[in-house]
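The following blocks contain the structures, represented as structure tokens.
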Structure I
Amino acid sequence: MRTTLSIVIALVASLLGTGLLWYGGGHALFELGRFGAEGASGYALIVALGCVLLAGAAVTVRWSAIGVIAAGAVHVLFSMVGIVVPFRPGDSVSSPTTQLLGGLYDLDAGLATGGYYFVAFGGGLLIGVALLGVGILARRGRVTALARVLSAVGGVLALGAAGWTFATGGDFYHRTFQVLNWDAGVAIMLLVASLVFGVLIAPSGRSAIGAWIAGGVLSLLGVVLLVADPVAYAGLPPQLLASLPVLGWSGTILAVGMTLLGLALGITLRPVDDLAAAPTASVAPAATAPDAAAQDAAAGSV
């Protein structure tokens, strides 16, 4: 029953959180372009709510890892198909992912736009590989010192892999959806960068330290970029100026960070395996030895 509830909650919370993230992020960027940061602030609350739901989906690893593995597989599959399948609308070539996102324009343009950003900038891949990696390695046994070290080092290095993914994702978005020149090399690099991130954050399934580190830094950065007026960092290089507003106001960075924090909390709260009590249980027969000796002595006296 616990496993079933974990799967249902993880999938539903992940789906709803992603939908709110797309809707709020897409509309926030629309308003940002028209009215500036003040006009987009209302949609930032919707983005934040979506991120909280994504974190809630990740927390379910506390009860069962199957739920986050299932949710992670959905994120990876959906985003990967949208990235590796060429997007050439002039030749009527597109993936099921881009077809679905294109169809959402009839329902809500902001929702569809947020979805394109989520896939193209690598947010969906990072969330998916984090859920998969941590979920697969999640165990209930006692944590060793080596596991803690590997997790901490992985969490620090994962920040670099996340930056690599976001930078490559910005290039992929520009080439694919702005210039309409899908590039296989950039697509593969985006997948490799996200895979490296997943490998580095996976040890957090044994010790949550790495997820706490990477999740805390990305969440803090995501909050700052979600509420900061892009004018504040106008002096940065053009490449960053083209990506940071999108990554910030779409909620992509915050969503990845909050997912990691949810995983960290879930792993931290997981109970220790009952096998840890085995040494104590093995002492129990020895504890009865004095009683047996007393009974033998009593029998001899009779």
Structure II
Amino acid sequence: MYVDTEILEPLVALFDDPDTVVTGLVNARLSSFGPDVVRSLQNRARREQDTALKATIETRARQLNEEFKITGFQEFINSTPAPLSLFEGGWFISSLFDWTLSRERYEALFYRCSEAYLSEGSDLRTGVENIRVLNHVFYHRLKFTLYDVQLKDPQYALLGEVLETHNGNPFALAFIYLMICQLAGLPVELLCFPGGFVPAYVENGEILFYINVYRKGELFPQDSLNQFLKGTGLQIDRRAFQRRDESAMLTLYLESLLYIHANRKDEEKSALIERALDCLGPERFLSIDAPE
């Protein structure tokens, strides 16, 4: 549903009014229309010939989108039983940072990937067999490829972008991989530790094997976990390990975004990520205490 032009235009005319009272009233009126007003402003900006006004409209749309998405994300967290849907959580996070991304586009990009596996999966296969099929589809057929291991470039971090290009950093690839696992009903949990995580395939409450999503889904048994941790370069007390359901990936992914933008000194995006993280509660996984 779009906001009628006859209602929207008088509000757009007031966007450059310096009076803070007017700005507050305009924002309140725009907010009253609900999230659909963002797309209405997006369409209005496309038609605008004046570059300065176009930029002003886009800025207002982006700001409104951020407020709607943070509110929606918090409601999603509060009202959804665990485990949280990675698909839904990923949508809120993706659209929070890309106000032009439509729900329809996000769905189409993801389902194009998930259907490639769902058409191959089978309840008659063992867990190992199904994960190997997923790995073949994900890394070889769909050609998801690891980029930016050092987490420096936002281009390889945003889910919408990675679903489009299939090139992503470790956390973005893991998020999409786990989205497919969750949709397909594959029983994958996360073994979290200070500084990272590893997906674990679980049956009857027991971990059968681990999945190294950074090495094309390589499977390894419990007794190889120390070797995996050694490869991360982290010295970790095994008592710090925590098993979490797959929705912990929401926190991990947001933490990775915070790392990227904090290192880039982008205070605005960092503050926005902190707000999204606050919706999930105080638990964090990637921070590592400095040695005493």
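We did not get these values from a lab; they are worked out from the coordinates using the rules stated. What you see is a predicted model; the values in this text were computed from it and never measured. Cβ atoms are built from the backbone, for glycine too; each structure is taken alone.
Structures compared: I, II; top value of volume of the Cα convex hull per residue in Å³, for residues 150-197 alone, i.e. the largest, recorded for II.
Comparing mean count of other Cβ atoms within 10 Å over residues 14-21 across structures I, II, the highest value is found for I. Given a computed value of 24 for relative contact order in percent (Cα under 8 Å, 6 or more apart), which structure among I, II does it belong to? Comparing all candidates, it corresponds to I. Can you say which of I, II returns 16.6 when mean count of other Cβ atoms within 10 Å over residues 70-77 is computed? Derived from the structure labelled II.
When FRET efficiency 1/(1 + (r/R0)^6) of positions 158 and 182 (r between Cβ atoms, R0 = 30 Å, to 0.05) is computed for each of I, II, which one produces 0.65? Computed on structure I. Which one of I, II has distance in nm of label points 7 Å out along Cα→Cβ at positions 54 and 214, as calculated from the coordinates, equal to 1.4? Checking each candidate, the match is I.
Using helix-only ellipticity at 222 nm (-39500 (n - 2.57) for each DSSP H run of 4 or more, over all residues; to 500) as the calculated read-out, with -17000 as its value, let me know the right label among I, II. Matching structure: II.
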